1. For FRET efficiency 1/(1 + (r/R0)^6) of positions 432 and 608 (r between Cβ atoms, R0 = 41 Å, to 0.05), which structure out of P, Q has the highest calculated value?
2. Using the calculated result -0.57, -1.14 for log10 I(q)/I(0) by the Debye sum over Cα atoms at q = 0.10, 0.15 Å⁻¹, for residues 128-415 alone, pick out the matching structure from P, Q.
3. Supply the structure label, taken from P, Q, corresponding to helix-only ellipticity at 222 nm (-39500 (n - 2.57) for each DSSP H run of 4 or more, over all residues; to 500) with the calculated value -10500.
4. Figure out for me which of the structures P, Q the number 17.2, 51 belongs to, where Rg and Dmax of the Cα atoms in Å, for residues 408-583 alone was derived from the coordinates.
5. With distance in nm of label points 7 Å out along Cα→Cβ at positions 248 and 552 computed per structure, which member of P, Q shows the largest figure?
6. If distance in nm of label points 7 Å out along Cα→Cβ at positions 328 and 352 is computed to be 1.3, which of P, Q is the source?
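What follows is calculated from the coordinates using simple rules that are stated; it is not laboratory data. Just so you know, these numbers come straight off a predicted model, no measurement behind them. Cβ atoms are built from the backbone, for glycine too; each structure is taken alone.
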Structure P
Amino acid sequence: MKPLIRLLWLMWALVAGACAASSDLPELADVLEANPSLQRVLDHCKEDSLKYRAAEFLLENLPYHYSYEGEALDNYLKLYELHGQGTMYPEDVLDSIKRAYGPFRLETLTKRSDIYADPDYLIDNIEWAFKVWREQPWGKNVSFEDFCEYILPYRVGNERLEPWRKEVYERYNPLLDSIRGLPEAEDPLFVSQVLLDSLQDTRVYFTSLFSFGPHPGPRVTEWRSGNCQTLTGLQLYVFRAVGLPCSEEFMMVRGNANVDHYWNGVFDREGNVWHTSVLYDTPVPQDPEQMWDPKGKVYRRTFSVNRKVVEEMGVGVGERYPSFRYPCFKDVTAAYAGRLNHGIHVPADSLYRSPSRKKPVYLCVARYLDWEPVAWSRTVGRGGVSFRDVEGGVVFRLATYDAGELHPLCDPFLLDRDTGELRFFPSGGKLTEVTLLHKYELYFEPFVTRMVQGVFEGSNDPHFRQKDTLFCISAFPERLWNVAVVEKRGRKYRYLRYYGPAESHCNVAEVAFYEQETDTVPLKGRVIGTPGASDDKHECTNVFDGDPYTSFDYAQPSGGWAGLDLGKPHAVRKIVFTPRNGDNFIRTDDEYELFYCDRGSWVSAGVAHPSSDSLLYQVPQGSLLYLKDHTRGKDERIFEYTDGKQRFW
């Protein structure tokens, strides 16, 4: 295939997501043949050997990057602009923009390969990148290789190309004037800390609701709105504008969730990378080993394509899984896993079949009811399949990729985070009964844990100066409706309340007091409590409205309570309470379906419409499970049932 035809075909495959017929990667000569005007970039830089090498680096990697363009893009970007004003919830922003402009459809936009980028735009980018690299005292401790990958790039994602370096430089470079003359300013890590302190002085507005479109581009430095990837871009723009190397670190799938995850890496004078994010509570860069998330695999985004990976995979572009077709990233798992870094070996007798030695085998992590490849390897003769540099505490499975589909190769298995041992979730076990209380890990429901050490109190004094403790919550509630039996017999109280523990904002969704344990109708009274909620949707009256999905969120972290004035004293023998929650407990009358993993497939254990806050099922013992709510919501995750409880992975 002629170089120009090959390049254009590969470009089309990149932009359209199609399967090109060749795994060859275009060279610089191919790029220049496809767009001769790019020669102007090289000509401009020919008098400076480093600039010339940087120009070559950019041009030869243009085919792996593209922009989205179209009229609908401007309407989409208004989401970030409006949310960044901090006056509306993201759901309201989404509704407002949708009403004004209609629903956004990504397919109405067109993709434009960077091979058609304006040569003057690339020249200006090169000049600004070299200016800040060479003029800043810390630049002397940034290698040319790190400069090319983490300062020089003109884009951070798939945003529309527009000039940004001069404006961002002039806004943020003065923040470093006070330290520029210090000896410590020769260390990029020291300067990064100073700049992070300034970045975190201004609030960011996180939401994942706008992640269905392109990256918003350099205006994110003004709007400061978006998800973790968008806000990673915020730091990339600012750091690169002032000559500080900064990277995007990511997990293709977060080890214990269904989504990808992004954060930033900043560099010290030796080229070591420290992790940070404008979303962190503290701006202090941290050693990668201190990152607590279960990770599985971690990668660092590069502007250049990883030619070594493409060559080692040894198959054509259409035979590689999409995320590995043009890998502009490198594996940095070992740095993040540290002492918990493991190798994986899955023996041949654990595989459903013997895969071809000529094709990659993928290490996959669960994403909802699918599996997403996060690494690749090859079979090792009859000995099975091995992978290097993997962190545990994550459930994996192996698969091959053929004809556009993944084909499971073994049962799912857990890699033990400490020992590196594999524990398989078997197929075909004997049936056992399971009781299900929720469909998602309660760890991701921070409101649930906020009830621990909360107390229910009774008094005949409206100010609760004399009071009795009726019940203290010693462990976080595991179900929607939690029942507490009051041991104080014979005592009667006119005033009853729930008093939230310190730093909990008195988060509670529902409380009901009963005169007898057998009663089904709760005591009624006038709602009392601390005035002042975080907003008008989270008043203390929600605690007694009978709706477990409305809640109290006291404006202050401590001292909040919600209660009832019964009008006259009553005995209290039972309390039923619901934590503030994200609607992931079992909901009455929703349609649920439980799946278990069997020989590579998700098999239905049946559909149910619960009449209470629990579900009963019969499933194969030891199998990997997944509970889907067909009625509402998307927070669901794989789990196992062990020791009478759900354990999510």
Structure Q
Amino acid sequence: MTQQSSKLAERVRQLRTEIEHHNYRYFVLDDPEVPDSRFDQLVRELREIEGKHPELVTPDSPTQRIGGTPLGEFGEVQHQIPMLSLDNAFAPDDIESFDRRIRERLGEQHEVDYACEPKLDGLAVSIVYREGALVQAATRGDGTKGEDVTHNVRTIKTVPLRLQGSGWPAVLEVRGEVFMPIAGFEAMNQRAREQGDKVFVNPRNAAAGSLRQLDPRITASRPLEMFFYGVGLVEAGKLPVQHSGILSALKDWGLRPSPDAAVRRGVSGLLDYYQQMQRRRPKLRYQIDGVVYKVDSLDLQRRLGFVARAPRWAIAHKFPAEEEMTVVRDIEWQVGRTGALTPVARLEPVFVGGVTVSNATLHNIDELHRKDVRVGDTVIIRRAGDVIPEVVKIIPERRPKRSSKVRLPQHCPVCGSMVVKEDEEAVARCSAGLYCAAQRKESLKHFASRRAMDIEGLGSKLIEQLVDGGLVESAADLYRLTEDKLAGLERMAEKSAANLVAALDTSKKTTLQRFLFALGIRDVGEATAAALAGHFGRLENLIGADREEIEQVPDVGPVIAEHVHGFFREGHNREVIQALRRSGVDWPDVARPLGSDLPLAGKTFVLTGALSGMGRAEAQDRIRELGGKATSSVSSKTDYVVAGSDAGSKLQKAEKLGVQVLDEEQFLRLIGS
């Protein structure tokens, strides 16, 4: 290396160090040392040197935040330590119970210290640093797998490309929330309006949409920020022994925690923090929907452990559901998969709970009459989290003088068939069955769903196109689709068409239980489908059974037996099943028909805690396949309780009742896995 080259390399190193220092002062400490003009001058000098000497460019240079080439699709990232969700609390009593459970489990008489922080309304992200350099970022996804968004996270200025200071582990996975500040969101929407572009409904949607751009240049143009709230995988390094200490260490390394994080003691401290943040909420520069409490001591966290998919040592204390007043412009009727008519209020759009709401469910005709909602009424609507908005009550004094009570339609609003309502039922239904286009669409959506035939890529909008275009009338028609037919549909390119045809072919290999569930027989859920499959063994046995035989299946009463028997007596349904079989849809017969000599026949199981070898749903499926029954509550009639790690009160009840308890190894031996 020449003397000139050596000087340039040293200057580049100095510039990068100074730029990252000023980034840390500005974004993490909120205490800048230099004016923006000086900072811009440093970045400009670095760009000029790197432009003339590309051999000096490194991936962690501040100039390399924005990648050049858009991605074709997002990759998948497996979280080495799952990103768990939190249990929710809504009332002070819930927090008192949470604290009491913790102290009882720990045997603590003294009050516990909790780390408290706002619950941001953003997108959870995991970032991995190796030897201090950012190497990977992923969304939370389903908690075990997420999308690789490294190229986009690198563009967020509050995320350091290289850790500051010293003492960080060789491998450090940090977790936090990507969000969009309210001011940045409003400014971005204002620019979009001026340019005639699409505007976002709320900051959370804007943040999620911005982070999931295939082109990182788009993400870089959006005002995203990130707060860090914890760690995942840690290798070759030590962390403080309190959660609050970890947040302080993250801050020292350039990873900004929430400035509103604090430590509080006992229930009174938690409720005081909650009320404080609730008062400050309207003035915060970012949206929050509650606060999070975590036991501060990591040793106590380890002793407390986890239950199901949530830690025992943490809880989210949500703010009350937000309510607003608006006007009912119309009441329409939606038709579901089983023909059920649901009244939906079409509202004057109103911003509530972080989104603009223009529809609210009225559940059924009885509920509609109980609340006496009418067109023109002024109503209070409520939205809590992702729950469908609902009409809470009307404002009687604002009712128009000539309003009229809403009546149940006599004919289906989609197909015109008669609407029927049994005296003992709250639900009214279209009588046309699958001849009704609305029921066909919903039935096909159910047929393709993950727990049914699991046809990847066959979403709601595509199904609606297929039905409206006359390409699909029944589930059997799905397997007659070709790439040529699909490629002509809106938003369906050749590759998408080929992928869907391949997914349809893959779905043909299934199980009898899944197939029965996919058929959408009224009141036949997964458990009932499993019971029918285990009892009859072969589809032909079930089709040929009379009502009395079907009623002999455990947990299948006379009403469900009538629905099952009636479904298979319908000629159109049998024709669809035959067409599905001809198209190649197939499954292995249950080895021992009629279920009486299946290994677990007549045995009732309850699962508690986490199994390391399989998920709970998979374990329940296996029990049902072998003739057993999987229930959720322990009683004297329970044969086995399967206790995984962090088993809870169900294990204690089993021991009290003398029910046989199996650990995971014993359970796997029993089911032959």
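1. Biggest value here belongs to P.
2. Going label by label, the one that fits is P.
3. Q
4. Derived from Q, not from the others.
5. Evaluating distance in nm of label points 7 Å out along Cα→Cβ at positions 248 and 552 on every structure, the highest lands on Q.
6. Traced to structure Q.
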